[in-house]
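Coordinate-derived values only; no laboratory data. The structure displayed is predicted, hence computed values, not measured ones. Cβ atoms are built from the backbone, for glycine too; each structure is taken alone.
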Structure 1
Amino acid sequence: MSATRADPLPPLRHDRVKGVAMRLAAITGFAVMAATIKLAYAHGASTPETVFYRCLFGLPPLFGWIAWCRDWGVWRTRRPMAHVLRGGLGLASMTMGFTALGLLPLAEASTISFVAPLFALALSAPILAERVGARSWIAVAVGFTGVIIVMRPGGTLPLDGTMVALGAAFGVACVTVALRSISRTESTRTIVFWFTIFCTIASCALMPWFGQAHDGFAWALLVLIGLSGGIGQLFLTASLRYAPISALAPIDYLQLVYAVLFGWLLFGDQPAWTTSAGAALIIVSVLSTMGRRPVKETPPSSLEA
């Protein structure tokens, strides 16, 4: 164990069934959050509000998790500015991701978001000096071809929505690269704690200009955004302590199934065949990179920025 760590990190435990179950719960939470965000937009909520209440109402599950683990020193850190950088990147990508959900159908917004690992792979070469082979670069090219198919240049999808979704995916990739550095000295709970605190405070600063009165149903949606997103993030983090990433990552694509289902049930959306074709290319390209062994270890990260 490195002597530079702020707190001892708990050992990994091997229970693949439990890890998979937790990952399924996490993906369900994120899918509910995405669908609820679109419903909240339809009932008058703004993007700054959805971001703020996602963070605010994500605090109770986080504090409950900390109490359950009895990790009372979770707030201790030796790298406060690293948390500020991670928080700024995460808040920016979260804001873009939530905005994309308001501009695009659920299936298309979710599909484009899955290009984030390919962005991270491309960034790992110049920033982290990781060796990226020809096979990985081919996978990146195939994945971005899938994105172009989903975007359907000249089609019906709004260009601003697709560009914002791509920006959100790039932001998630930047967060992934930042996490590879910060996780060398900080525990996962410390990273999640300071990210949630940072985003809550930063997004709260916008409420005097963007906060509005809502009816009871809209408030229920805003609360559900925070609870589902917060619980999803905690389950995802916990899953990585029981099963390897290679066993869990394919489960993430269940979110596409949820997106199509919720989009059809709640909004009457029917994805075009190009969305399915592009999603298939993106999924294949990302999964093909999972056997790659980077020079530097990649720590657990979150589907959320």
Structure 2
Amino acid sequence: MACYDCLGRTVWYSFLVWFLFKVIRLVYTNLLAPTFGLGVKWRPGPDSWAVVTGSTDGIGLEYGKQLANKGYNLLLISRTQSKLETVADSIKNDCPKARKVETLAFDFSSTDYTKIEEKINSLYGTIDVLVNNVGISYSYPDFFTKLESSTIDNLININIISVTKMTHLILPKMEAARRGIIINISSYAGSLPTPLLAVYSATKVYVDYLSRSLQLEYLNKGITIQSVLPAFVATTMSRMRPSITTPTPKAFVRSSLSTVGLETRTYGFWAHKLYGCITDFANCIAPSEDFMSKISMNTLEATRKRAYKKYNKKDD
């Protein structure tokens, strides 16, 4: 009996130490370190560029605005030229430190990056920051066999190929300059298997693992590579309203940028970090594998049924 008591106390104390470490880290990366200016040193100049993909709305647009306010020149890449022009004008008017803002219309469902390569090579100066933000999800949760082939192709091309190709184009320039920051937007759905969003979840795991692997490869070459795994943010894609746990894009990006140089893998926002801690802990102590994924399955199944009803689709 004493042995069981000893084991119980050991488990309990281990949990307390783990939880305390997580809280200290949360306070440090979200409050103390940003307050004292720790983390990466942003060094924008007249010839320094930040490249942002998926930059006409939501998180991508905010990264563009906040990097412009740091003093970087911007190259904004998204699908629709008219939206790009509107965003560029808005940044020039609303961001007092904005320098040059250039745009390039490109559909990331394509795998021919010649147009982007030519544009990047035409920029005068150095590319100091790359934000790989462009991405798509499902219209609504569904079973894998219900997905159109074109949907799968687009998920792979836009979520996986884009981050790989953009990084492969720009990283050599950063390596030659021995400085640079790459921010890759993954997703909380990439932190655990997410049924009914299986392909989306898998593409975001790729983004996370690629980022973390490259960070270790280029750690000693003056380059910072960060994987960001946001949960719900109040964007057009999520169709959610702001709340204490669902930040606006502005609040999320401000918080996330403050972690660059402090966290190579981050959920970006304090509430999302708590989600990550809860997920890790629940999966650790749960008697069954993928405990949190099974909970997600139940939640997303209800969402799928509502979508089927909304679109008058037959539920087999």
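General remarks:
- Answer label among 1, 2 for the case where mean count of other Cβ atoms within 10 Å over residues 26-33, calculated from the coordinates, equals 14.9: 2
- Origin of the derived value -23000 (helix-only ellipticity at 222 nm (-39500 (n - 2.57) for each DSSP H run of 4 or more, over all residues; to 500); candidates 1, 2): 1
- Once relative contact order in percent (Cα under 8 Å, 6 or more apart) is evaluated on every structure in 1, 2, the highest one turns out to be 1.
- Volume of the Cα convex hull per residue in Å³ derived as 132 - corresponding label from 1, 2: 1
- Which of 1, 2 yields 23.6 [mean count of other Cβ atoms within 10 Å over residues 98-105, calculated]: 1
- When percent of Cα pairs over 18 Å apart, for residues 74-193 alone is calculated for each of the structures 1, 2, the largest result comes from 2.
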